[in-house]
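Input: structures, listed below.
Derivation of every value follows stated rules applied to the coordinates shown; laboratory data play no part. It should be emphasised that the depicted structure is a prediction, and the values quoted were computed from it without experimental measurement. Cβ atoms are built from the backbone, for glycine too; each structure is taken alone.
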Structure 1
Amino acid sequence: MSDSIAIRFYEELNDFLHYTKRKKPFNIILAGKRTIKDIIESLGVPHTEVDLILANQRPVGFDYHPEKEDYISVYPVFEALDISTINLLRPAPLRVPKFVLDVHLGTLARYLRLTGFDTLYRNDLQDEEIINISVSDQRIILTRDRQMLKNGRVTHGYYVRNTNPGKQLREIVSRFDLKDQFVPFTRCMDCNGLIIKVEKEDVIDQLLPKTRMAFHEFYRCNLCNKVYWKGSHYDRMIRIIEDSRS
């Protein structure tokens, strides 16, 4: 009989597995000198989703070579917790999260900016550019592309499960434990610049006549100069923020 190991994936890592392998141990035949990272990704789980691997209850790194009859336990990213004393897989979690998003997540980018998180997004960014930005600027990649997260250069990344933008925001807030870090209405939803309060006289030439008459408190993006005020859209934005915390 061929040499084999038993492996089990925990919590949301099961999203990437065939239904027959979810939430229970299963056997993998050892073929050649493969690392545990190779084995995990061959099963469809990006390494960026993994934050702890135990081989026979002992923490190991991605370069570990499983041995016959090993019992491997694989746990998801503990971005909200500090497991630095046992984590051998990646740099420490990013305690002040910044994000870079792929082309599929434009509305989510706007919602993250609405809640105050530094979020880079352009609909023309290629995968390699996103990875370069993530590495150089220590940004968490949010993506609907599993293959991008299997790139060995990626250290912090997350596969967004939901397709509805509102549900995506709730997913990210829950996943990274962000609800106490909100600073709403401090970033431009269009360009990610910072929003600052300005005098009405400073922006009056950018306002339509009805807006000039009805509103007196204004804000402006320091990058693209877009002007904001608490108009009819404001209540809808408040609801998006409140729903994301529920």
Structure 2
Amino acid sequence: MKILSVDTSTNIASVAVLEDDKVLGEINLNFKNSHSIIIMDMMINLLNTLNLTLDDIYGFVVSKGPGSFTGLRIGISTIKGLCHGSGKPLIGVSSLDSLAMSSMNFHGVIAPIINALRDNVYTCLFENVEGSLTKLTDYLLISIYELKDLLNNQEKVLFVGDGVNAYGDALTLLFPDCILGNDLFNYVKASSLGFIGIKYFKSGKEDDIITFSPLYLKKSYAEEMLEVKYKNE
């Protein structure tokens, strides 16, 4: 089974093609261009390099978030368009699951954190239980200071994600014994999304192309400002 996996949930655009338990190829770009400008070219270039076409792809895996509102909409709308045109299935995977998957060999609590601005992060706690990634909490939007109560004095904690780059100093003060992931682990990889997505496909799971939507966890800044405006009026 070959799948094409795409992540646009953060500043980094990532595209991968996987076949079962093997990564055939992956492209990651952290550049100034908008995801909407580069994502299709990335997919086409990767498929061409691998001498593949969309006919060779069983289905598509896409990040459903949480993350950048605009980035998620770009990635999901692009994949939905390909699904409509090809008739191939779609599965959405959380960006937090992908970050945890990349670090699942860590023996302790894995805490992926994606920067949600203003000292807030998207997070979900995971643990490697007998070789399987196990969720310990729901997907959450909390402040970095609320992480203290969430982790409840856990001794071995690994933080990964772009929240580490944004709040690393504060995390070190709050959790003196924590481990902060480096840039090899702090971005969402399409390959990690793909490994999770393939398992879903093989179990017979797929998302409805019409109703599938991003996992936002909060309202956009524009929506928040609009609510404030209405309240003031």
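Set 1, 2, criterion relative contact order in percent (Cα under 8 Å, 6 or more apart): the highest-scoring structure is 2. When distance in nm of label points 7 Å out along Cα→Cβ at positions 46 and 198 is calculated for each of structures 1, 2, structure 1 comes out greatest.
Can you say which of 1, 2 returns -7000 when helix-only ellipticity at 222 nm (-39500 (n - 2.57) for each DSSP H run of 4 or more, over all residues; to 500) is computed? Derived from 1, not from the others. Suppose semi-axes √(5λ) of the Cα gyration tensor in Å, for residues 38-133 alone works out to 32, 16, 10; of 1, 2, which structure was it derived from? Among 1, 2, the structure yielding 32, 16, 10 for semi-axes √(5λ) of the Cα gyration tensor in Å, for residues 38-133 alone is 1.
Comparing 1, 2, where is FRET efficiency 1/(1 + (r/R0)^6) of positions 22 and 70 (r between Cβ atoms, R0 = 30 Å, to 0.05) highest? Once FRET efficiency 1/(1 + (r/R0)^6) of positions 22 and 70 (r between Cβ atoms, R0 = 30 Å, to 0.05) is tallied for 1, 2, the winner is 1.
Where is mean count of other Cβ atoms within 10 Å over residues 14-21 largest, in which of 1, 2?
Going through 1, 2 one by one, mean count of other Cβ atoms within 10 Å over residues 14-21 is largest in 2.
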